[in-house]
Structure I
Amino acid sequence: MAMVGGGQGSFIGPVHKMGAAIGAGIELVAGVFNGDRARSLASARNFGVAEDRCYASADEMFAAEAARADGIDMVAIATPNHLHLPVALAAIEAGVHVMSDKPATATLAEALRLRDALAGGNVLYALTYSYSAYPMIREARARVAAGVIGTVRKVVVTYHQGWMSKPLETGDPRAAWRTDPSKSGVGGASADIGVHAFHLAEFVSGQRVSELVADARGLVPGRTLDDDCNVLLRFAEGQAGVLVVSQVAFGEGNGISIKIYGDAGALHWAFDQADVLIHAKADGSVETVKAMSPGILVRTPLPIGMGVGLIAPFAVLYRDFDAAIRGDIERLGTVLPGIEDGVRGMRFIEQVARNSAAGTGWSTLETAEEVAA
């Protein structure tokens, strides 16, 4: 594979590289790792990529790799949001499969354009909604689908970080682009971590959000985009939901969790104990699940105890994607997030911003076309 972005100073680039290698034996052989040529070359050396396969632009890379007998089969997009669409479109034109960081694009209009570009083609596209790849999250999804906790009544998902509690925009490149509407889009925390929470709520519950009411604000003085977001959800079949995300919660590291309450039990999962699923049962007993049930579509390629952190879920995502490329297409769009998940994520981000600004109460998330589908 190749990678665009993810070079020096990036946390997620090495995660892509390691996840791909561990999960599917995929080798990183080419890339455009940084807009600065010197830093891109230094990143290539760190990644073990040959200098002649470290390119100045994505267009140059796709053209050069297409002319090679050993050219790339796929590309990982690990850039700020505003670059997701142009790189993905170039990959589609070159016939190269795409694994993209979330959100899919910077705007909903771009996500719809990307969906159209993928339609009817042979290029596969997946998104790194990494939390959906934890084995215990997939176990929770399977238990909900099997009716183990009865009919779902309520979904509560939270994601708290504290790293942006102070104004870091001028000193930290990671904070700079996330707080810049020209690079991030209309969402700040809602786009960066809120889409993870939104996807997890739908992924585990098996339900689609139909309406929401949001309060999304920049609590750090002078910050343009939201760094704190609180959303009430209504699901299509009447279930209640609460989604709370913040990047200004002092003392929090990466605190994502989900609780699914049914009429015959509940399931609880939290990132800091990612290898554990808590199943509260109607008889008052509590089961601590540490091994997956038989019949789960995709198992983790790593042993129990390796689930905390992001290498394990990225390994699962890349193994799923490799399997989809080799013909096991049923994984894509089910356990492996695809373009439809990307479109819904962008619709969530923009509706949260619109609803919060308007302050008019409940608003519809889905279009009539989506409901019919």
Structure II
Amino acid sequence: MSASDSPGLRKIIHIDMDAFYASVAQRDSPDLRGQPVIVAWQSPRSVVCAASYEARRFGVHSAMPASRAARLCPQGVFVPPDFTRYKAVSAEIHQVFHCYTDLVEPLSLDEAYLDVTDNKPGLPTATAVARAIRRDIEAATGLTASAGVAPNKYLAKIASDWRKPNGIYVIQPAMISDFLATLPVTRLPGVGKATEQQLQALGVTTVANLRAIERQTLVARFGRYGQRLHELARGEDERPVVSHRPVQSISAEQTFEHDLPLALVASALPALAAQVWQAAARKARIGRTVVLKLKTADFRLLTRHQTPPAPPRAACDILECGQQLLARIQSDGHVRYRLAGLGLTNFVDQLDERQSTLFDAAASAE
């Protein structure tokens, strides 16, 4: 993608490190190379943070209970996560990014969007920039990254997954319509199991099917998200790359296959807590408040929140707060719930959190 080929279009790169946590472990411990590495604490309540590609062949993936991972891959090598090390490596990667552009929007420790419409070295195409970034990351860290290059963020993120691991895929503007046409709608951001079922009811399984649905029909069925679906089906995404955007909240939700009584909703919380913690651990800021979200069968929304004395430091802390919040829900036993969610909010910088902790300690000592 060059300026002469695509005047007025953004040139966006999505960089995604390959099996980041597991790859760091394999890099730092040569005896782990080629082994099915599972990044998790090996305990009944632990979940998988990451899995090497060798472990993924056995069906192991992130957010899976560690006990299930051990059953799927008995020869798996369990390695406890080391987020201090991951953050240090992430800092090296971001130094590489900023050699090419200051328009960098981190999504987590191991992935980011870059706007290289204008790049610092003056390379002629975004593809050349992506190749150079991948080369420099490997030289600096010994790790591989995959890249997607496209005219917008949405397409670049899809493209980065196209030739993983250690690959690059470019979606030229002229390719967009044909590239998207055969994609299953589940590849579109925001299309989960419930939305997929509603789309299937409309006869929609691919993006080409989705394009054939009138915008008014989608908006009537899905509200504001219907407009978004109309745009995604056509490869449209006007969101700019925004650098220095502090995280405000992180959440995970599950829509149940069948509406559940409150007593059974609790079974969904461990996996949700694990997903939230996995995302939160990749952020430089600290979330202080745990939020529980429930949606009843008649679409009534209930939320509860709790700010513990110390911020959650593991998935089990989030789970404990979530269980306490669930216990505060008043139910007559007849109400059924179609969705449950857990989240973290009230994020602060680590320095602010340390200062707050010191202040609280000093106040309690007086």
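Rule-based calculations on the coordinates, nothing more; no lab input. What you see is a predicted model; the values in this text were computed from it and never measured. Cβ atoms are built from the backbone, for glycine too; each structure is taken alone.
Work out which structure the value 20 belongs to, where relative contact order in percent (Cα under 8 Å, 6 or more apart) was derived from one of I, II.
Considering all the candidates, the number was obtained from I.
Starting from the value 3.3: which structure in I, II was distance in nm of label points 7 Å out along Cα→Cβ at positions 268 and 340 calculated from?
I
From I, II, which structure was distance in nm of label points 7 Å out along Cα→Cβ at positions 52 and 236 = 4.6 calculated on?
That value comes from structure II.
Comparing I, II, where is Cα Rg over 2.2 N^0.38 Å highest?
Result for Cα Rg over 2.2 N^0.38 Å over I, II: largest is II.
Match the computed value 0.85 of FRET efficiency 1/(1 + (r/R0)^6) of positions 76 and 220 (r between Cβ atoms, R0 = 41 Å, to 0.05) to one of the structures I, II, and report its label.
The read-out was computed on structure I.
Which structure, out of I, II, was mean count of other Cβ atoms within 10 Å over residues 84-91 derived from, given a value of 22.4?
So the calculation was done on I.
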